[in-house]
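Participant: Just below sit the structures, each encoded as structure tokens.
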Structure P
Amino acid sequence: MSTPTRTSLPPVVTADEWATAAAELRAAEKEHMRAGDALAARRRRMPMVEFGSYTFEGADGPASLLELFEGRRQLVVYQFMRGPAWCEGCCMFTDQISELAHLHARDTTMAIVSLSAYNDLRALRERMGWQLPFYSSAANDFAADCGTAEGFGLSVFLRDDDRVFRTYFTSDRGVEAVGTVWSLLDRTPFGRQETWEDTPAGRPQTAPYEWWRLHDEY
């Protein structure tokens, strides 16, 4: 029988040494956050491209891409890999999406789209207890046009009356950093819509914190 390898642990230091290391790390984390804010500002300045017309299958039957917005201006779509068998990574991503009311309060809808048959998606959604709306794109070219094909990815769309535009896309490890309310809004053209943000003139903005509510009080 082989001898178990001892787990490597952090070095033990004095309280003063720990405080110094923690302060240095905190400074690096703040620098990283400022760099993230700059990236979000750059995303808000991305151009957009008009997207075509598609018909999906959802809980209430056929739905157009425009209808996926549920009347809001922005739409975040996660392309969920075809199943069954189900992709564990896609399931983990969906597990972490929080109460949707906070996104809705910022005029943003989120939905899951997959090449899977809708009945399979409905069964998985019920099994997992997810609140996100699911749609099947098995009958259209939406996945291919998004550049995901049989894979996964996250796209952001903006509605201007009846016209739909794509503003953002990421895939692979780019999806790992996404899931909180803030990280999702940071990938939209309107952002968090708070006055501290570096955002183009004419975008909706309010004072920070004032729009926050308990999710059942919006």
Structure Q
Amino acid sequence: MTEYRIDGNTQAKDYLLLAHGSGAGMDHPFMKTVAEAIAGEDLCVVRFEFPYMQTIRATQKRRPPDRMPRLLEAMSALVAEFSQPGRRIWLAGKSLGGRVSATWALEHEVHGVIALGYPFHPVGKPDNWRLEPVLEARQPMLILQGERDTFGNRSELDGINFPKPVTLTFLPDGDHGLKPRKASGYSEADNLAQAAKACREFILRT
């Protein structure tokens, strides 16, 4: 049985289904901080875990993520569970979760997608792009990327022509977790607050 963490108003019209990254589950401080900051009386955020992360939680033994087809299958089941007349479903995710959300939206209808630190390429392999879910996006998509993200930094992404549905926003001096260096003058708290604010605005104005 899948456990959830729900923040916000369960009677809200807008539901954001928030997926984790490859190595940390729904209770990671990043996930908790962002979910609580996005949620409100007008917006419900559902944190959840893919099957492989549920297994890690149960066994306390690390394992790699499931293959994409299994992740997409889990996403379909989750969307079906929370969909109901009059409710708008949005997908979001940290890193891997954002990639799965964007890939799922290529073949299914959803109100929009948010990626928090999209894994544009593996670390150290800048030529191995994972652009298809972004460049072929049909529905509104917001990508919140750290300027120093090793999975796709600002200098690498500035030369890419993203399609009209996609909005790419950079967080100052942020790494893959949107965290800046102390010497930058920015703070992790400020970057996460800025990211959450951008998520809320994206959902509520779209």
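Participant: Kindly point out which one of P, Q the value 17.1 was derived from, the read-out being mean count of other Cβ atoms within 10 Å over residues 26-33.
Facilitator: Going through each structure in turn, the value belongs to Q.
Participant: Let me ask something additional. Using relative contact order in percent (Cα under 8 Å, 6 or more apart) for the comparison, can you identify which of P, Q gives the largest number?
Facilitator: Structure P gives the largest value of relative contact order in percent (Cα under 8 Å, 6 or more apart) among P, Q.
Participant: Given 20.9, 64 as the derived value for Rg and Dmax of the Cα atoms in Å, for residues 10-121 alone, which of the supplied structures P, Q does it correspond to?
Facilitator: Working through the options, I get structure P.
Participant: Among the shown structures P, Q, from which was the value 1.20 of Cα Rg over 2.2 N^0.38 Å calculated?
Facilitator: Working: P: 1.20; Q: 0.96.
So the calculation was done on P.
Participant: Then there is this: When you work out distance in nm of label points 7 Å out along Cα→Cβ at positions 50 and 194 for each of the structures P, Q, which one comes out largest?
Facilitator: Of structures P, Q, the maximum of distance in nm of label points 7 Å out along Cα→Cβ at positions 50 and 194 occurs in P.
Participant: Now for a different question. One of P, Q was used to compute Rg and Dmax of the Cα atoms in Å, for residues 130-185 alone, and the answer was 12.6, 33. Which one was it?
Facilitator: On the way: P: 12.6, 33; Q: 12.1, 39.
Going through each structure in turn, the value belongs to P.
Since every read-out is calculated from the coordinates, none of them should be taken as a lab result. What you see is a predicted model, and the numbers here were worked out from it, not measured in a lab. Cβ atoms are built from the backbone, for glycine too; each structure is taken alone.
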